[in-house]
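K.L.:
Input: structures, listed below.
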Structure P
Amino acid sequence: MVVELPPGAYIGLINDHNLPGPDGGKGGKHLILLPDYKGKVPKGYHVGKSATYKVLLAVRALPVGGDQDKALKALHAIKVYPLSTASKPKPIAIVDTTEKAMDSTSLKWEDNIQFWEVLQRTIDEEPLVEKFTPM
């Protein structure tokens, strides 16, 4: 997947903080590769290889000078799309949850069988990463 950031005051992370943000606020195209990616890596990207198939992208736009509207517009300027569409990007739809009430806590299921079901599914779907086995 490609994450295209315009220049600006962003704070973000991809997956587990192991993929750095080398653009220094100048913007750029970041390419996230999966563990078993075998294709050619194109030039012009900040490249990071994930150890997992599920990758979390979280980005905040800082309201420089208190300008929250500008920060929200900056978030909407981010594009995320598959590398296969890079010549004619087809960005995925981003869901803006700003005005939505939501409960994103896992507390509803972390003390029952559902926790163990989710854990088993994650173990089955993800590659084993030796350095994480103690966790």
Structure Q
Amino acid sequence: MKLNPYLTFHGNARAAFEFYAKVLRGQIVMMLTNGETPMRDQCSPGGLDRIAHTRLVIGDQVLMASDSPEGMKCETQGMMVSLVVDTPAEAERIYKELGEGGKIIMALAETFWSQAFAMFTDKFGIPWMVNCEKQCGVGPA
């Protein structure tokens, strides 16, 4: 079994995933608009360019998303996308790039469990955590 976050956007999934692909150094392997699906006849003309499904591969991990249907707003709440990185330098790079234009919840800093940890919401409204764990010898991360 794999667990893959699935994000919902309000018409800006394409821009968000192109940004995430750049910052997270991943590859968009699928991006399909409503107009490219069999449900295109059920969409208003304004909804045809909305993303029906997109898939971003980052290493061996996958992040997926779509735009919410026109007129429907799905709020992101009760979750954060957590990124575990290997070095404090990578944590800092991602924090700066992904957090630009967003809202800082907890600035990047060392904690008792982490060499570098931060929480923020990006410019698309998605909440993130970046974590470079300390090696504490208690088992796999």
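K.L.:
Have a look at P, Q and say which one yields 3.6 for distance in nm of label points 7 Å out along Cα→Cβ at positions 4 and 108, as calculated.
P.N.:
Derived from the structure labelled P.
K.L.:
For structures P, Q, calculate distance in nm of label points 7 Å out along Cα→Cβ at positions 28 and 76 and state which one comes out highest.
P.N.:
Answer by largest value of distance in nm of label points 7 Å out along Cα→Cβ at positions 28 and 76: P.
K.L.:
Can you rank P, Q by Cα Rg over 2.2 N^0.38 Å and just name the one with the largest value?
P.N.:
Max of Cα Rg over 2.2 N^0.38 Å: P.
K.L.:
So if we calculate distance in nm of label points 7 Å out along Cα→Cβ at positions 60 and 100 for every structure here (P, Q), which label has the highest result?
P.N.:
For this comparison of distance in nm of label points 7 Å out along Cα→Cβ at positions 60 and 100, the top structure is Q.
K.L.:
If relative contact order in percent (Cα under 8 Å, 6 or more apart) is computed to be 26, which of P, Q is the source?
P.N.:
Going label by label, the one that fits is P.
K.L.:
Sticking with this structure for a sec: Upon calculation of Kirkwood radius over Cα pairs in Å, for residues 52-115 alone from the atomic coordinates, which of the structures P, Q produces 15.2?
P.N.:
The value was obtained from structure P.
We did not get these values from a lab; they are worked out from the coordinates using the rules stated. Remember, it's a predicted structure, so these values are computed and weren't measured experimentally. Cβ atoms are built from the backbone, for glycine too; each structure is taken alone.
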